[in-house]
Structure P
Amino acid sequence: MRRRSTNKDNSVVTVLVNRFTSEEATYVVVCEEALVNKELEKGFFVDPRYFGGIQTDLDNALITAKEADYATLLGNRVVERAISLGICSPLSIRRIGKIMYAEVARV
């Protein structure tokens, strides 16, 4: 079953969450589903082996990311919501073309 979150403009946001675990840390990747399998910029392909995963709603995905040791957030709506929840700072945002992304480390 698909669970979706709506954005502040009432658009539906479907995200994918991928989780990797090692002995040292937990890594979580949250990506807007629409970006997977796309080339955002020459040389940057959103590979489903890394950016794919389980479909969930945006807020649950970001809760999972917040609990991880490291997180990668990809997509304008994902990053904007992460900023509003205090998961990352607007100063830490980078762009791949017009798409925002953030790398988050829990300290």
Structure Q
Amino acid sequence: MPHGKITSKVIGNYEPVVFDPHTELEQDLLNPEFKLAYAAIEEEYAALDSFLQARKEAGLTQDEIARRMGTTRSAVSRLESSFGNDKHSPSFATLRKYAKACGKKLEIKLIG
């Protein structure tokens, strides 16, 4: 089955379930507890999305980013998974290296 294509075809005893993440999120945000928890991590996920989008636009793999940063693929993987994780926050210098490896410039803004 091609990526992103939804099918209702039954395969053996398996019938695929249609899943639309945007609709699910809208539905989940109606729950006040979920909405509060989501708001607490929304900035981290937005930052992660920016970094992953930059890598995708550059057409680079984690290995290629790692080479350009002078590090390992596992370090890049840890960096990409560190967003939304209170245990490890990457340094400004590391984020700048990642952005440069993607052909971008890191810019941080405070919004009121």
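Throughout, read-outs are computed from the coordinates displayed, never taken from laboratory work. Since this is a predicted model, take the numbers as computed values, not measurements. Cβ atoms are built from the backbone, for glycine too; each structure is taken alone.
For which of P, Q does distance in nm of label points 7 Å out along Cα→Cβ at positions 20 and 60, calculated from the coordinates, equal 3.6? It must be structure Q, since only it matches. Where does the value 28, 13, 7 come from, among P, Q, when semi-axes √(5λ) of the Cα gyration tensor in Å, for residues 28-91 alone is the thing being computed? So the calculation was done on Q.
Taking relative contact order in percent (Cα under 8 Å, 6 or more apart) as the quantity of interest, name the structure among P, Q where it is greatest.
Biggest value here belongs to P.
Starting from the value -5500: which structure in P, Q was helix-only ellipticity at 222 nm (-39500 (n - 2.57) for each DSSP H run of 4 or more, over all residues; to 500) calculated from?
Numbers: P: -5500; Q: -17500.
The read-out was computed on structure P.
Given that semi-axes √(5λ) of the Cα gyration tensor in Å, derived from a single structure, equals 31, 22, 13, which label among P, Q identifies that structure? Mind showing how you got there, number by number?
Numbers: P: 18, 16, 15; Q: 31, 22, 13.
Structure of origin is Q.
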